[in-house]
Structure I
Amino acid sequence: MKALRVGLTLVRHGETEYNKAGLLQGQAVDSSLSETGRQQAAAAGSYLRDVGFSNVFSSDMRRAQQTAEKIMQQNSSCLRLQMVCDPLLKEKSFGVAEGGRVEDLREMARAAGEPFPGFTPPGGETPDQVKLRVQQFMEKMLQQIGAEHWPAGGADVSSAEGGPDNGMGPLNAHALVVSHGAYMCVAVRYFVEELRCSAPAGCDRKRMFSLSPNAGICRFNLTVVRQGARYVVSGMRCVFIHRIENMNKRDFCWFSI
């Protein structure tokens with residue numbers, strides 16, 4: 001069966017002053033990158049400088065756009081590309097907890113007798129509501145990439161680069177997607193549980209579902225087929241998860257939304 005091989009590089013935005021202070025941003029706080037965050041984004045861009053991206057998507061929030069811009073500035077394949085800013089990639093809404101301390105949200109969860117971080121504060125989004133946005137974005141992205149890059153002759157047209165053990169091989173398209181920590185947690189869980197994404201060797205589910213560090217990089221390999229007029233994922237593999245090669249470390253995570 002004819003198929004499209006698509007790379008997906010998913011990056012969390014760099015640090016903001018709110019991250020540094022342990023404060024929740026969500027959707028109400030549209031903060032910019034801190035100096036450290038700008039350095040993290042630039043370092044991620046250096047690591048990804050040789051990747052042949054065909055599409056770039058970002059959350060429409062400032063911290064994600066600034067991270068995407070830093071990455072694109074160092075990548076020659078991005079010179080001809082236009083970043084698509086999509087509200088479907090926004091961070092999870094934390095409702096009344098936005099702008100407050102992460103520890104306060106933990107206390108709210110304890111008081112409600114609910115587990116953290118799955119707790120939804122008043123006015124916030126539930127995990128299922130965030131997952132719906134993930135599904136909607138993936139559907140939109142797949143239809144765009146399928147329409148733009150479906151190979152007329154079935155031949156592979158580009159290759160994946162970006163560091164040791166990229167493990168992807170020839171690709172027809174490769175999307176850079178810049179988003180947020182809690183959103184990415186939901187996205188990765190959706191990939192694993194519903195799209196049957198396989199994990200890298202030696203990586204368990206706890207690690208897969210951990211919060212990515214600021215400027216953490218995840219890479220996936222998708223096999224996309226055409227069903228009627230739609231393009232759908234028929235197979236998915238995680239190449240690496242939450243990588244921070246930009247810090248000379250690998251696969252490291254910590255909790256700070």
Structure II
Amino acid sequence: MKVIFFSLVLFLLSNLFNLSYAGNDNYNKRLEFGGSYEYLLPNDTYGSWKIGRIKFFDKPTPTFNYFLGIDGFSRIEGSAILFEGGAYKHWNDWFYTYTGLSGGSNSVYLPKYRADQNFYFAVGPKKNIVLIAGATYIKYFDVHRYEIFSLGSTYYSDGWNLTYQHFFNISNPGSVHSSLDLVSLGIGREGNSWTYFNVSYGKEAYLATYIATPQEVTHNSLYLEIKRQQWLGKTWGITTGMSFLKLQEGYDKYGISFGIFKDF
């Protein structure tokens with residue numbers, strides 16, 4: 001299974017890298033349709049996860065842009081819907097922010113609500129190094145909630161960028177601590193193509209409250225992802241992706257995704 005999976009990754013990249021089209025920077029709106037399929041092992045226990053999504057992006061001013069989205073989920077535990085939105089605001093040439101809000105329908109796997117706030121500081125003579133500080137609050141429909149804090153930076157160069165972030169998680173009840181690291185490499189140009197290679201590793205920890213005596217549960221995790229955004233014309237293109245998650249003493253998850261975007 002793993003050999004076939006990563007062979008498909010190489011096949012996907014070898015074909016998409018041969019495509020080259022020019023985009024148009026005059027379009028401020030975008031509509032995206034897409035979906036993903038995730039196969040979990042052991043499959044008898046976890047089944048397969050399907051997601052369909054639609055997103056709308058708008059940039060009404062040069063210093064402000066936002067998005068709205070709806071995701072539909074189908075899992076062995078049942079179906080659910082997630083509503084999400086977010087906005088970037090550039091306050092000056094060295095400081096901008098991101099604010100995100102989302103909430104799901106009643107389910108065991110979607111958050112009741114989630115709030116994200118990130119701060120970005122552009123430093124250096126060329127302002128091409130961006131320092132990142134963020135905070136997230138997640139409340140589920142049961143008793144669990146998470147506070148997540150992150151620090152990191154992104155280096156932007158001609159045709160590529162590199163990001164590192166460290167996430168510190170606090171899970172309640174129980175005040176269970178864990179951490180995660182993310183490394184992301186992006187290669188490409190706007191209007192042509194972007195390819196991102198993402199690796200995250202660390203621990204997932206929480207207090208299991210479904211047993212008579214609640215106890216802390218900790219899993220090591222490794223996540224690998226390749227995402228591709230390819231323009232096929234001046235105003236439209238496709239997105240593709242493949243991912244693999246290894247959750248120790250949990251499951252292995254293989255994912256593929258596909259989408260279409262249209263600028264206008």
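Here Rg/Rh (Cα atoms, Kirkwood Rh), for residues 122-185 alone was calculated and came to 1.15; which of the structures I, II was it taken from? Show your work: numbers first, answer last.
On the way: I: 1.09; II: 1.15.
Only one of I, II returns 1.15 for Rg/Rh (Cα atoms, Kirkwood Rh), for residues 122-185 alone, namely II.
For semi-axes √(5λ) of the Cα gyration tensor in Å, the calculated result is 31, 24, 19, so let me know which of I, II that is. Could the numbers behind the result be given before it?
Details: I: 30, 20, 17; II: 31, 24, 19.
Only structure II yields this read-out.
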- Among the shown structures I, II, from which was the value 2.7 of distance in nm of label points 7 Å out along Cα→Cβ at positions 202 and 242 calculated? II
- Message: Once distance in nm of label points 7 Å out along Cα→Cβ at positions 74 and 138 is calculated for all of I, II, which comes out largest?
- Response: I
- Structure responsible for 5.2, with distance in nm of label points 7 Å out along Cα→Cβ at positions 106 and 226 calculated and labels I, II on offer: I
- Note on the structure: Value -2000, calculated as helix-only ellipticity at 222 nm (-39500 (n - 2.57) for each DSSP H run of 4 or more, over all residues; to 500) from one of I, II, is from structure II
- Query: For relative contact order in percent (Cα under 8 Å, 6 or more apart), which of I, II scores largest?
  - Reply: I
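We did not get these values from a lab; they are worked out from the coordinates using the rules stated. As the structure is a computational prediction, the values presented were derived from the model and not from experiment. Cβ atoms are built from the backbone, for glycine too; each structure is taken alone.
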